[in-house]
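Below you'll find the structures, each written out as C-alpha cells.
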Structure I
C-alpha cells in the first residue's frame with residue numbers, strides 16, 4: 001500500500017495541462033487539444049461516504065494529431081478504504097478515446113464534438129471482463145466577458161452480468177476571473193449502471209489556476225446524491241501543456 005499512497009501523492013504534484021473546460025469538471029467540452037500539442041494530467045479523483053473511500057490516481061494523456069481531433073488515454077491506479085478491509089489498491093480500467101470537433105463557429109463562439117471512449121477491462125480489482133463504450137456528444141458556447149457554457153451527454157454500453165446500459169448528461173458554466181484564474185460550477189446526472197443500482201446526481205464547483213504558460217492547477221468537488229444518501233467527490237490535478 002505504500003506504493004499506492006506514493007502514486008496518489010505524485011498525482012497531486014505531478015504534471016497536467018492548462019484547460020478552459022473539461023477537467024477538472026465531470027462535464028466535458030467540445031474543444032480538442034491544439035494541433036501538435038500534448039496535454040498531460042497527473043490526477044487524483046474519488047468519491048466517499050463517511051469513512052469509505054474509492055479513489056483513482058494516474059495520468060490522463062491528450063494529443064492533437066490534426067486540427068479538430070484529440071487522442072486520449074487515461075491510465076489509472078485504483079485504491080479504496082473501508083472500515084472492514086482497510087486500504088486496498090491495484091490497477092484500474094484503461095480508457096482510450098478520440099474527440100472529433102465536427103462543428104466550430106469561431107465568430108459566435110459555438111462548437112460541438114463527439115468523444116467516443118472505450119473502457120478496457122484492465123482492472124486488477126474488478127471481475128468485469130467486458131469492454132464498455134461511452135458514446136457522447138458535447139457542445140459549448142463562449143460569451144464576451146470570459147463566460148463559457150458547455151454540456152451534453154451520451155449513452156454507455158455496459159455489458160456484463162448484473163450490469164445495465166445507462167445515459168448520462170451534464171452542464172457547466174465557467175467564468176474567467178482574471179487571465180490566470182477561472183471558476184465554475186456544474187450539475188450532472190447518471191442513470192443506474194447495475195440492475196440493483198440507482199441514478200446519481202452530482203453538483204460541483206471547480207477552479208483552474210494558471211501557474212505559468214505551461215502549468216496549471218485544477219481542482220473540483222461537491223456532493224453526490226444517490227441511494228437516499230449524500231456522499232462526496234473530489235478531483236485534483238497539476239497539468240502540463242507543451
Structure II
C-alpha cells in the first residue's frame with residue numbers, strides 16, 4: 001500500500017467509481033444547487049484533493065483544496081464554506097484541535113470526515129462533533145459523491161427543479177398504479193379524476209394540486225407523504 005506523509009492512503013489507493021446504472025445516474029442529475037455551494041477539501045496529499053475536486057465537478061460547486069496543514073487555520077478564517085471534507089489525520093496537527101477550529105470558525109459548515117486510520121476513539125469524537133459522515137480510506141469515489149449530494153440536499157442546498165419534481169412524482173404514481181394492476185380508467189373511478197388529467201400527471205405534464213395528490217394517494221392506498229419519500233429515494 002502506498003502512503004502519504006501522514007501515513008494515509010495515496011490517491012492511487014482510492015477506488016474508481018463502479019459502473020452506474022444509467023437510470024440511477026440520471027436520477028442524480030435531477031438535483032441542482034439552489035445557490036453557490038462552497039466546499040473545502042482538506043488532505044495533505046494534494047493528488048487526493050485534486051481527485052476529489054474532479055469527482056465533484058459538474059454541479060457548479062466552488063471547491064477549494066488545502067494540502068499544507070500549516071495553511072489550514074488561515075483558510076478557515078478567511079472564507080466560509082458550506083461543506084468541509086476533512087482528512088482526520090494531518091501531519092503536525094492535533095485532530096481534535098482541527099475540529100475545534102472548524103466548529104469555531106465554520107460553525108455552519110457540514111463536515112464529512114475521511115480517514116485511513118479508523119478507530120473507536122476517532123469515530124466517537126466525530127460523532128460528538130456532529131459530523132455528517134465518517135468514511136474510511138480507500139473508498140469508492142461514487143460513494144463520496146452520493147454522500148456529498150445527500151448532505152447538501154439535507155441542508156436545502158440542492159433540490160429538484162419544478163419540472164424534474166413533476167416528472168418524478170408522475171413516475172412514482174405510474175409505477176405504483178401498475179404495481180396494483182390498475183388501469184388509468186380504474187384509477188379515475190377511484191379518485192374521481194379524469195383519465196386525461198391522470199395521464200398528464202403521470203407524464204409530468206401538469207402540476208397536481210395538493211388535493212389532487214391526496215386523492216391519488218388514497219386511490220393508491222398510500223399516504224401522500226409516501227409519494228414524496230419515494231421521489232427522494234429515487235435521487
Structure III
C-alpha cells in the first residue's frame with residue numbers, strides 16, 4: 001500500500017482561517033487570522049499538499065482572498081504543493097491562480113454546470129473537480145443551491161480531471177466520521193483519483209479511509225484545529241500503513 005496524500009485544509013473567509021458547519025456561512029468558527037503561518041506549519045510538518053478554499057469567492061465569485069492564496073504559495077516555496085478551490089469559475093480564474101503559484105485548482109460549481117470548462121482549464125493548470133453532495137445530490141455556489149446532478153453520474157463527465165474532491169456536506173465540520181462506504185463506491189466507479197473530504201475526526205478515521213483501495217488522498221481541517229491530532233501524527237499514522 002502506498003502512502004495516501006494528506007491535505008490539511010485552510011478555509012478562508014474575510015482573510016481569516018475558519019471552519020463552517022455543514023457549509024453554513026452563519027455557523028462559522030474562527031481558528032486564526034494568519035493563514036500564511038498556518039500553511040507554513042503544515043509544510044514544516046511534512047504535509048505533501050495544503051488545501052485552501054476561498055469561501056468568499058465560493059459564495060460571491062469575488063476572489064478577495066487571492067492575495068492571501070498567492071502569499072501561501074510563496075511561503076510554501078515548493079516544499080508542499082498548493083491545491084486551491086472556491087470560486088474558480090472561468091479560464092481567467094484558473095490562469096490567475098496558476099500565475100499565483102497554485103499547483104492545482106478545484107472547480108466545483110462551474111464544472112458541474114459546464115464540464116467542457118474542465119478540459120479547457122486543464123490545458124492551463126492541473127484541475128480537480130469538487131463534487132460536494134448531500135445524499136448523492138450535488139450542491140453548488142458555496143453549497144447554497146442544488147444542481148440537479150447526481151454524484152454517480154458526475155464521475156463520468158470529466159475525463160481530464162486530475163482528481164475528484166468528494167465532500168459529504170452533511171459530515172463537513174461535524175467530526176462525525178467520513179463516508180467510507182460511499183467513498184469506496186466512488187473509487188471503484190472511476191479511474192480518476194478520489195480525494196476524501198468531510199467528517200474526519202480521529203486517526204482511526206484516517207486509517208479507515210486509507211484502507212480504501214486506490215483512494216487518492218484525504219482532506220482534513222477541523223480535526224487539526226480542534227486538537228484531535230496534529231499533521232505530524234496523521235502523517236506518521238499513514239506511514240505506518242505503508
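What follows is calculated from the coordinates using simple rules that are stated; it is not laboratory data. Everything numeric in this text was worked out from a predicted model, so none of it was measured. Cβ atoms are built from the backbone, for glycine too; each structure is taken alone.
Figure out for me which of the structures I, II, III the number -9000 belongs to, where helix-only ellipticity at 222 nm (-39500 (n - 2.57) for each DSSP H run of 4 or more, over all residues; to 500) was derived from the coordinates.
III
When FRET efficiency 1/(1 + (r/R0)^6) of positions 115 and 179 (r between Cβ atoms, R0 = 25 Å, to 0.05) is calculated for each of the structures I, II, III, which structure yields the highest value? By FRET efficiency 1/(1 + (r/R0)^6) of positions 115 and 179 (r between Cβ atoms, R0 = 25 Å, to 0.05), the leading structure of I, II, III is III.
Tell me which of I, II, III gives 15, 45, 31, 8, 0 when you compute P(r) over Cα pairs in 10 Å bins from 0, in percent, for residues 43-154 alone.
Details: I: 13, 31, 30, 18, 7, 0; II: 13, 51, 35, 2; III: 15, 45, 31, 8, 0.
It was calculated from structure III.
Among candidates I, II, III, the computation of Cα extents along the principal axes in Å, for residues 75-218 alone that gave 69, 30, 23 used structure II. One of I, II, III was used to compute log10 I(q)/I(0) by the Debye sum over Cα atoms at q = 0.09, 0.11 Å⁻¹, and the result was -0.37, -0.57. Which label is that? This figure was derived from I.
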